[in-house]
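Student: Before anything else, here is the set of structures, which you'll find just below.
Nothing in this text is a laboratory measurement; each read-out follows from the coordinates by a stated rule. All values reported here derive from a predicted model rather than from experimental measurement. Cβ atoms are built from the backbone, for glycine too; each structure is taken alone.
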Structure P
Amino acid sequence: MYSLYCARDCVDEAFLLLESDIVYERRALITCLEHPSDNVLLLAGLSKTSDECFVETRDGCLVAIGKSRESLGAEVPGEMVGICKISRSLYSVMLEAAEQCFRTTRHVDYETDCLVAVAGTVSIACPSVEDLVWCEIDDETHLIRARNEIYPVVQVDDNQQINLSKFKTIGFFEERDLIIRHIHDFFESVNAHRIRACIMFGTLLGKLRHNDFIPWDDDVDIVVFDFDAFLAQCAPELEQQGYAVEPDVRDGKRMGCRIFREDSAMVPGKPRLRFPWVGIWEHEVNEDGLIVLSPEDIRYKPEDFLPLGQVDLLGIPVGVPHNPTEILNTYFGSDDWMEVCQLPYRDHRKGGKLTGFPDDKFNLQTVLNYLAAEQLPALREVAKNDIE
């Protein structure tokens with residue numbers, strides 16, 4: 001506070017007070033500047049970094065700041081970022097509070113010794129930006145995180161920032177363990193009966209690119225090459241374990257089936273379907289000898305699919321195409337799928353409803369950095385593993 005006190009003769013209007021060791025996106029400044037209150041202490045959602053300054057409020061205004069959540073009251077909407085909007089009148093009373101403290105020490109904090117001290121007489125609004133991308137740099141570990149995860153995200157322009165936030169809206173989330181169980185039970189059965197099956201589409205991409213699910217994927221795709229044998233030998237076993245094996249018939253033609261647990265979450269508008277589910281694709285061989293996975297019309301070389309290989313996915317031995325790279329090159333029509341990504345175009349939690357998201361390509365690392373910075377529990381580990 002002493003350095004701010006020394007500027008007292010140079011300040012005659014409202015100002016933004018910014019701590020010098022933070023990195024943040026522009027929404028932080030916009031929130032402060034556009035807030036109707038003359039005095040603002042910006043908050044962010046709780047980061048769980050073990051270095052938070054928790055803020056207690058009453059009716060949205062500052063009451064107290066503390067390092068211990070337990071020492072504060074019930075209303076703690078977020079943590080202090082280190083960005084404030086200070087009116088000239090608030091600055092004046094902060095100076096008065098500081099002068100009282102300077103009688104014994106110059107080691108005075110502007111936030112706890114001044115802002116909190118005057119909060120009882122001056123209203124200081126505390127708006128919280130729950131998903132703000134920011135960090136503080138106190139040591140080398142913080143610096144590495146700021147450089148690798150935070151700064152690349154805050155450089156992105158506002159429109160792309162809005163689109164990046166859409167990557168958070170689709171995924172398995174709480175159902176992650178459940179869909180892993182689906183995959184385990186499926187491959188345990190087909191492997192035991194020597195039925196040829198392999199992961200495909202986004203599930204295959206997840207294995208190759210993330211060694212996991214794609215963080216924003218919400219369905220599993222598997223091709224079964226011995227489909228009739230699967231229905232005869234594996235489907236009854238899965239049904240005995242509580243799964244439904246529902247035929248996927250479109251325009252009177254069998255395309256495969258969907259596998260889901262009867263006790264899973266219901267899907268709006270589809271009374272028989274449950275989320276999450278595994279989509280099973282039945283292959284066809286065209287007159288030209290190429291493989292098609294209806295209703296898709298993309299044609300694959302048989303030698304890229306067969307004979308199948310086997311890899312580990314989340315502790316499960318799963319089948320993969322013989323040449324998975326060529327399969328994905330054919331599917332995407334390009335070979336840039338390790339560097340770029342797109343928003344999901346369907347929300348399977350809602351029965352496969354179109355999301356309406358733009359089909360722009362995003363730099364993969366930018367998206368992973370964004371997700372890591374957001375610190376979402378279900379997504380952060382996958383994004384972190386990719387960054388490393």
Structure Q
Amino acid sequence: MKFRYLVWLLIPAILIVGLPATAAPKAGKSCNKVGITKNYKSKKFTCVFKGEKFVWNKGSKLKLDRAAPTEPSAPETGPTKPITLDNLDPKWTFKVAHKLALDAVQPFDSSKLGIRFVIGPGVDKARVEQEKAGIDRIAGLWSSYFIPDRVRFIYVSPQDGDWAEQLTTIEQLQSMIPPNTTLKKLITSNECMFALGGRPLGIYTNIQCLPDRISMQNRQTGPHEYTHFVQFYSGDLPSKAACWVVEGMATFYGNAIGFSMDDPNGSVRNQFFSGFTYSYGAPNPTPATRAEFTETLRRGNPDEITKLMRLLEPPGCSQSTGPTTVQTGYLLGGMAFEALVASFGQQKVVEFMKDHITTKNWKVSFANTYGISVEEFYQKLAPYFASQVNW
């Protein structure tokens with residue numbers, strides 16, 4: 001019992017002895033060893049020998065080690081390196097291409113073209129005005145190279161099937177209607193999601209169905225079809241060049257001039273492109289064939305991409321035999337022209353079409369313009385295709 005009592009007594013003694021060491025320092029107050037320091041309230045106190053005793057000095061202000069404030073990083077305004085076919089930046093290639101196309105648009109009033117508008121009775125007039133704004137932009141893009149002499153835009157609505165049937169004969173549109181269908185069937189069976197571009201009787205003609213509900217994607221249609229007019233002027237590209245060239249070029253300019261200015265991050269573009277993957281596997285596309293197609297793109301194997309692009313060389317993009325379709329041409333051709341415009345600029349596309357007027361051979365004109373064969377180009381597209389597949 002006595003031993004336990006002593007232990008109990010020692011504990012308070014130890015605590016009491018330790019108190020001076022933990023007390024807050026104050027100038028003139030005692031400390032127990034010369035040279036020791038303590039920081040307190042932004043000051044550093046040092047124990048000194050003064051007047052035959054150890055006391056804390058007056059202290060000195062602490063120098064606070066404050067890190068320099070970090071400036072917020074500036075928003076990215078472009079790629080870190082120039083876009084080339086060997087550096088098709090996944091984030092910036094399509095943005096740079098769209099900007100180059102938009103920057104090339106000249107102010108233009110398409111009413112100067114003398115366009116004849118043929119408008120169905122069910123068409124919303126406000127929708128026509130929206131379409132005309134897109135025509136102003138696309139006509140301004142090509143105005144230094146192409147000014148059509150005879151143009152008509154035919155707009156129909158989902159309610160205009162019977163009227164459109166009569167119009168086919170009146171306007172002599174038979175050569176523009178695909179085999180085994182009619183303009184009325186196109187209107188009723190495609191939920192008004194179609195447009196046709198052609199040049200019957202030498203008249204540049206766009207037949208376009210304007211749906212009741214408009215999405216941003218719909219804004220690409222007019223610029224897309226007008227670009228086909230430019231192609232007809234350029235040595236009849238639509239009947240002589242690869243389908244991926246014809247439809248890919250039109251798709252690129254449809255997106256760039258139609259809606260890219262309101263789609264800075266490309267979300268509408270991505271959604272638009274993803275819709276074209278469902279037709280792969282023609283004549284009997286299935287979810288499995290779509291998965292096969294997207295996985296091929298995702299792998300980014302140059303030889304596999306070359307094989308796909310070769311399938312898109314015949315007019316119609318192998319629509320009848322598959323597995324590729326015109327929609328495949330929209331997708332892969334659209335991304336191909338993003339790569340070309342971002343790498344070489346808008347004027348090179350004009351040079352390509354001018355050259356085709358002379359050569360009548362799209363592969364020769366491609367090599368003449370871009371300094372690379374189409375086969376080499378296909379190989380360089382592979383990593384870009386792989387980087388864009390997020391569906």
Structure R
Amino acid sequence: MKRAIFGAGANGRLFLQGMELSGVTVDAFIDQTSMLSEVDGVPVLKPDVIDEREEWELFCAVFPQSLVKPSNRELQSSVAQLHQLGFSQVIGFSESLHRFPEIIQGYFKRHHLWMHSDPEVMVSREAIDRLRPLLCDQQSVQLLDQWVAWRSTQSMSHYIEPDGQCEYFPQDIPQLFPQGPLHFIDCGAYTGDTVEDLYQLWEGEIGAVTCFEPDLDNLQQLHATLEKLQQSTEKGVCHIYPCGVGLQTEVLSFSGGQGSSSTMVMSQAAEEGMVQVPVVSLDQAVGLARPNYIKMDVEGAELKALQGARELIASQAPSLAICLYHKPEDLWEIPLYLHQLQPNYKMYLRTHDHLGLSTVLYCHL
């Protein structure tokens with residue numbers, strides 16, 4: 001039996017390191033799009049050069065797409081694709097992590113997003129104890145405790161599986177969605193995938209959609225997505241602000257061209273490989289528009305962006321969907337800050353994707 005890793009990118013390298021630490025020999029990477037001939041001494045092969053595919057055991061290092069999102073429904077899982085190509089022994093992403101727990105240790109050592117090699121950086125028990133009673137359902141409390149256990153032990157026995165709900169539009173949180181016309185603010189609109197989900201899922205009236213996106217590559221696709229949506233439906237009017245959101249109106253350094261992982265650096269000094277982009281506060285940009293649902297996925301700048309929306313949140317209390325997975329401390333700092341601004345908020349915690357990604361705090365009155 002030969003073993004291969006499907007996907008020769010960054011995840012694939014972490015899979016290789018973890019599997020080798022487990023004493024398992026990896027014979028090849030299999031990757032349809034990679035231009036590399038080898039990675040860390042292991043050959044990279046195209047699927048079509050492999051004969052006797054039933055003799056190969058494949059471990060999927062390609063990050064699974066959330067197929068519950070309407071914008072992804074035309075996609076097919078990597079496991080299904082490989083089965084169609086004749087590979088019968090395919091181990092999915094999550095199952096691979098459980099099979100080789102050493103893989104997940106590589107993510108923690110790499111300090112991947114919220115992950116850190118030091119558990120004390122990832123858990124503030126005093127702050128967690130203050131957060132727990134603010135959560136409004138048992139599912140949120142149990143999830144918070146599972147987060148603490150996973151961060152404290154870094155063990156796959158506490159791994160958090162995706163909840164199967166559509167990110168930003170979960171159906172298991174009562175009264176999250178506003179009554180009357182929706183005025184939606186998408187901070188970190190990327191290429192318009194969230195707005196596409198909104199247009200397919202929202203059954204009520206859409207008054208207006210306002211998107212903030214500073215990455216020029218993403219902006220081109222965002223324009224195309226919104227134009228297509230507006231041509232196919234009568235729902236609402238869409239506005240695009242080619243800028244980021246933050247504490248105040250200023251110009252900051254921005255590392256773009258990284259797809260959904262472009263990052264804002266909270267510095268006015270230009271750095272190599274970065275461009276200068278405008279950043280606005282929501283209080284100044286949209287406060288008078290009275291938005292009633294705000295989504296934020298701004299690559300670690302969420303707390304600053306919320307501080308720039310403090311008057312809007314305190315006075316208007318829009319429903320919120322705020323990502324908590326970019327920094328370890330986001331898990332407690334963001335909910336506790338929002339509770340200070342708006343003590344009447346009901347708060348819910350959900351994790352919609354693998355590796356703790358798409359962990360979102362939902363708030364509503």
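Student: For distance in nm of label points 7 Å out along Cα→Cβ at positions 84 and 244, which of the structures P, Q, R scores highest?
Tutor: Greatest value across P, Q, R: structure P.
Student: I would also like to ask the following. So Rg and Dmax of the Cα atoms in Å, for residues 44-275 alone, computed for just one structure, reads 21.2, 60; which one of P, Q, R is that?
Tutor: R
Student: Next question. Comparing distance in nm of label points 7 Å out along Cα→Cβ at positions 140 and 236 across P, Q, R, which is largest?
Tutor: P
Student: Ok, one more. Which one of P, Q, R has semi-axes √(5λ) of the Cα gyration tensor in Å, as calculated from the coordinates, equal to 55, 20, 17?
Tutor: Structure P accounts for this read-out.
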